[in-house]
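Please go over the structures that come below.
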Structure P
């Protein structure tokens with residue numbers, strides 16, 4: 001194996017952590033936008049844009065994992081099937097939470113309600129990310145996957 005191949009293989013773990021960190025940052029920016037922006041009527045559309053952008057980014061990340069990353073992991077490591085299904089169940093739960101946040105933004109919910117939605121998403125998302133990293137980072141160091149990062153981990 002060449003140095004370039006080793007670097008690329010290890011990069012999947014680094015890419016996953018990088019995407020998770022960017023999603024954490026996006027959530028924090030969204031929470032700040034909701035708290036600060038929605039209190040001011042002329043900034044409401046900016047705060048809602050943050051909510052929708054965050055929802056889209058997190059959903060895109062999970063869609064990429066479900067379509068490209070997890071099937072590749074399961075093909076190489078069938079013993080991880082139960083772990084991958086648990087992660088996919090988390091994706092469904094987070095998807096439902098994102099849909100609830102989206103519905104709340106559409107009906108112009110109060111700042112405290114939107115913040116509660118974001119707090120719930122953050123709790124589940126953080127637990128999910130930590131579990132995923134514990135279970136998959138070592139596997140990602142050796143995974144051979146020739147798919148663009150954005151198609152695998154989302155457009156972040």
Structure Q
């Protein structure tokens with residue numbers, strides 16, 4: 001950046017994005033100073049290196065804002081695991097946690113695992129998933145209906161958009 005650029009010639013791009021061409025580094029620095037901006041090396045490995053006249057502080061600020069924006073809009077997929085013989089209190093605790101995830105805007109994947117002889121009673125797993133759907137009806141919608149995948153039943157729900 002600015003005086004740290006040590007090559008004799010650079011390919012220069014002005015603040016509007018128009019290409020000036022290959023000019024001596026001192027001339028590029030003089031143009032940047034005249035415009036009240038910085039000369040920033042964009043591609044140091046090119047022959048000759050590519051430099052751009054820009055407001056470096058503003059560029060870094062916009063970059064950090066863009067990064068924060070992408071972090072905020074990212075929706076995460078959370079998972080809640082069940083077994084067929086889940087007790088009432090455990091069931092309510094898991095539903096409360098799911099509601100918290102929906103309030104934060106996350107999607108939730110519900111997994112029900114069969115152990116041993118439980119696989120003979122697959123209908124109990126689907127009944128439990130139907131119960132979860134009916135209990136969370138007001139705050140979430142079903143993205144993926146309950147279905148068998150190996151030794152488990154999987155269902156996905158997402159928060160209702162306002």
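Nothing in this text is a laboratory measurement; each read-out follows from the coordinates by a stated rule. All of these numbers come straight from a predicted model, not from anything done at the bench. Cβ atoms are built from the backbone, for glycine too; each structure is taken alone.
Descriptive notes on the structure:
- Computed 19.8 for mean count of other Cβ atoms within 10 Å over residues 59-66 - originating structure among P, Q: P
- Comparison of P, Q - label where volume of the Cα convex hull per residue in Å³ is highest: Q
- Identity of the structure behind 16 (criterion: relative contact order in percent (Cα under 8 Å, 6 or more apart), calculated), options P, Q: Q
- Source structure (of P, Q) for helix-only ellipticity at 222 nm (-39500 (n - 2.57) for each DSSP H run of 4 or more, over all residues; to 500), computed value -12000: Q
- Test item: distance in nm of label points 7 Å out along Cα→Cβ at positions 107 and 139 calculated as 3.9, pick one of P, Q: P
- Across the set P, Q, distance in nm of label points 7 Å out along Cα→Cβ at positions 115 and 131 reaches its highest value in structure P.
- Test item: FRET efficiency 1/(1 + (r/R0)^6) of positions 11 and 91 (r between Cβ atoms, R0 = 41 Å, to 0.05) calculated as 0.05, pick one of P, Q: Q
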